[in-house]
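Below you'll find the structures, each written out as structure tokens.
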Structure 1
Amino acid sequence: MKPRQVFVREATGLVREFSWFDAFNISAAIILPSLWSYSSQVAFLTSATPGADWVMSEHLGLLFMIPLAITYILMSRSMPRSGGDYVWVSRLLHPAIGFMSGWLFWFAVLTALAVNVFINSSVIIPLFLASIGYGLGNSSLVGLASAVTAPTTVYILGLVWIAVGAVIAGIGPKYFSRAMLVLFALIALSMVLSFAVFATSSHADFVNAVNGYGGSNMTYDGIINQAKSGGWSYSPLSTSATLYSIPLSILLFTGMNYSAAASGEIKNVRSSMGYAILGSLLFAWLMNVIGTQLSVNVVGYEFAQASLSLGSNWPLVAPPWIPTFVSMLIRNPLLLILIQLGWLLTFLWWNGSGFVVVTRYVFAFSFDRVLPAKLADVNDRFHTPVNATALNFVLCAIMLAVATFTPFVGLYENTVAMCAIVWFLGSVAAILLPYKNKELASILPGSKWRVPAITIAGIVSMITMAITFYFSVTNPLVGPSTPMAGAVLVTTIVTGLAVYGVSYLLNKRRGIDLALISSQIPPE
């Protein structure tokens, strides 16, 4: 029997309609330079690695991510296809390894979507309501902040956020661009205004603002003393704690290369990917360093450590995060609302980009016939894979239910480890590109060097990702931090290989040889 065509059709049906800024927005929305990003850096590092230098940790995280950024820019230029590193690894290593890698990354991003909307409902929305309530003296909003943390409410609000993200990603490039631009502008405005509040305030101003905030009996010294009486002691800055915090800073910058998943739809892709990947990384680094340094100046390490050590004994409904501390310094209601609005919209921006990414992976799997071909259908009006979007929405809703109604949210503590594996394999593919496909490598800068530039970048990136994986599995607050979380990581890898194996056999019976994937690049 003559082998049938591997690909579902001769053209993907996707159109190059994303501009360079759309590509930048896809990456930036995942990195999330915002009030959330530098606030989470402060909160996570203070809780996980007390004594870590927040700003130095960010510098180190940047150094780990630059080689990966360069590698992904070059690979996106040579093979700009939907599915990104899934396509590269499939064609340059082995289709089974490529599918396992893509499956692993798809699962990582899908679970991140679920966890992010869980955090949105259980942390961001309550803090938004409480901060405005305290600032405006509105006790009803403060009470509502407590009420919305009920599990059913958390799930419903999370489901709404998931649905809106799916719609933003599914309404087509033109409307996606507009929606993401508005979200970027509001979130950036919130971040810059928070910078302004901190930049015009001193530590003494903050101490005075804490005392009696929101009509409470809280005082700055009282929080310090309460923490000490509970067994807390200040951890001074140390090099070891800072080095131990690197995985969390890598997590802070995760996302700059996600636009590669949609590189088959980006106009002028060979120039746009530099703006998207390296541009979003440097922008996020600069914004986070500014926000984090201002937090050091105004809030200080001691109060951040003490307040977070209190846990449920913290006296306010709004948790001791930077948006709460910023609100304490604000007297203008409009300024308060604008800053908190950007905080509220944080994961709506992330979701729009996240759904583009997970949808393109499912599309690429299906276009290669590894998953059902129907998932590669592209809507003629919106130019998006609507079936793949719908599938991801359903799966994300199920994962959100697990995070909300069960104690198993720790199952999802694998993001850094999963991404490190995928990016390690993507780096290996980059190393091999000039030796397995000279034609594709010849268009890249440094292709005529004795050791091509893409190979050098891939080697450095491979090493940093190997170190990142080691850091992630040895830091209990990054993950996989429990036997069950580790089992999920291993199961996801094995499942990816099993799905490919079953699909290979089923397609073989139909006269389709999936092994041909390794010798053909999908059409543009």
Structure 2
Amino acid sequence: MIPTDTEFRDALRAHGGRVTRYREGKLTDDEFRPIRLSYGLYYQLDHTSHMQRIKLPGGLLTAAQADCIADLTDDYARGVAHVTTRQDIQLHWIDLANVMDMYERLHEVGITTRGACSDSVRNVTGCIHAGTWPTEPFDVTPYLLATHDYFLFHPLNLTLPRKFKIAFSGCDTDCAQGPINDIGFFAQVRDGKPGFSVYAGGGLAAQPYLAQRVFDFAPAEDTLLVAETIVRFQHRYGERKNRHKARLKYVFKRWGVPKVIAELEREYARVDSQMGAQLRAELRHSVNAARQPEPANPPAPLTPASDADLAHWQRTNTYAQRQEGYYGVTVQLPLGDVTTPQLRVLAAISREHGNGVLRASNEQNFMIPWVPGNRVATVYQKLRKIDLAAADALHITDVTSCPGADYCSLAMSRSMGVAAAIQKHLETANGDIESLGVFRVKISGCPNSCGQHHIGDLGLTGMNSKDAAGHERPHYSILVGGSLGETTAAVGHRLRGKFPEEEAPKVVAALASFYQRERTRGERFPDFVARVGLTRLNEVAHGAAAVVH
């Protein structure tokens, strides 16, 4: 059932009591660990402060919520918030004494962190263009919000074998990244009826596995029924003894796809007979209640750019919505970081020029929808004043990175540092970034793939290796040709050897230049990789930098 405010407050009160008991020494670290993780609170690298993950279903963030998070970031997190690769916001350097005040303040603006970590259904991600993309079959937002709410207090939630991720993809760019989720819903319309092709079992980490189609077409009204079916399946059959083998993808590997599909069909029939009518009614109520805020201003044609910089930014950072006279604006955040003054200005821009909503993306940026064409230039000028008017969003200089060794105890390298070095090197050495087109560079500081390196055009994985002198220091392995999309998803191919951290920017630049010189018209990088082959790509990479074999 969709939870009530009373349920949220009762849960917060109970959680606050457990936090108090831990601070009084009445719970051990081991006893408290699952409690704090259930609300998205992680130990940071120093193990004296914490990182707080804040869920934003579908990346949706109202202006009031953005202002609240800015206040909390000023009060408790040193003034910088971080947008993640799953449409969350993370705050660092949180003192445990402040978490309950933080949760209460978030609750007042409609945000919960329940299930932001732990063995639960995590933040339900979705298309940032939903409701505005010119070719979308329908707006997936109401369905993802209903799914998020449904599982918050679900009896199986927090007791799953491992984390469980759900995504709703609605646009042809697959910005929601459906194939790497435990459930990927892809919007379709068949015979005039909205619904989803449903994929399951996706996940990255050290052993990437792309989701497999398990329902060819499920009517949209059956969204909760399908999700309930697959979550029940994972709860029953997921590995319980070895956490390294506990994700849904390992059931697919053990059983094979046909057997999984056959059991899911049986489970679907059981769920339908037990609670199908209830789930359809609950979804219908939630979808009918969903409302997108109205834009603050009437539509207007796009005003011609007054200078080359504005024209460049408009080409790479805006798109025309299906609602004539409105535009979506991508705000490129440097490695996902946003300061509190910047966040407050973004909230104000969304109120004054959009519809009062920001959308956080899996690419660690913000999108502001519903900007009338005659206000796009004004938004650009406001972004310039806060140093967030960089052009070439989703191009090679818009690097995605996990927090790395600056914050994470698992990381083997400073992925954010090498990402910044790549950006700087490319901006000065790689010529025309725009003409290269959309080109995603993704970096993870360890094999866990928080930076999603497997699905980047170029993906870098941090590791420690000995150099030629026998000294151990950070190196990167490099993948080429990863991609997303319902029918085009692929895991990248690994190049030979490991590249010293300081050499990585040269390799990225060399591979991009090679692609730019020798691609055919309209050829995507994954298709280019398939055509030219790894032998030539290895030659280019190894010719650009020293390598450890």
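Structural remarks
- Each of 1, 2 could give P(r) over Cα pairs in 20 Å bins from 0, in percent, for residues 79-390 alone, but the derived value 30, 55, 15, 0 comes from 2.
- Origin of the value -22000, where helix-only ellipticity at 222 nm (-39500 (n - 2.57) for each DSSP H run of 4 or more, over all residues; to 500) was derived from one of 1, 2: 1
- Looking across 1, 2, the calculation of FRET efficiency 1/(1 + (r/R0)^6) of positions 7 and 295 (r between Cβ atoms, R0 = 41 Å, to 0.05) that yields 0.80 traces back to 2.
- Structure (1, 2) behind the derived value 3.5 of distance in nm of label points 7 Å out along Cα→Cβ at positions 351 and 415: 2
- Ranked by relative contact order in percent (Cα under 8 Å, 6 or more apart), structures 1, 2 are led by 1, which has the greatest value.
Here, each number is a calculation from the coordinates, and none is a lab measurement. Quick caveat: nothing in here was measured; it's all calculated off a predicted structure. Cβ atoms are built from the backbone, for glycine too; each structure is taken alone.
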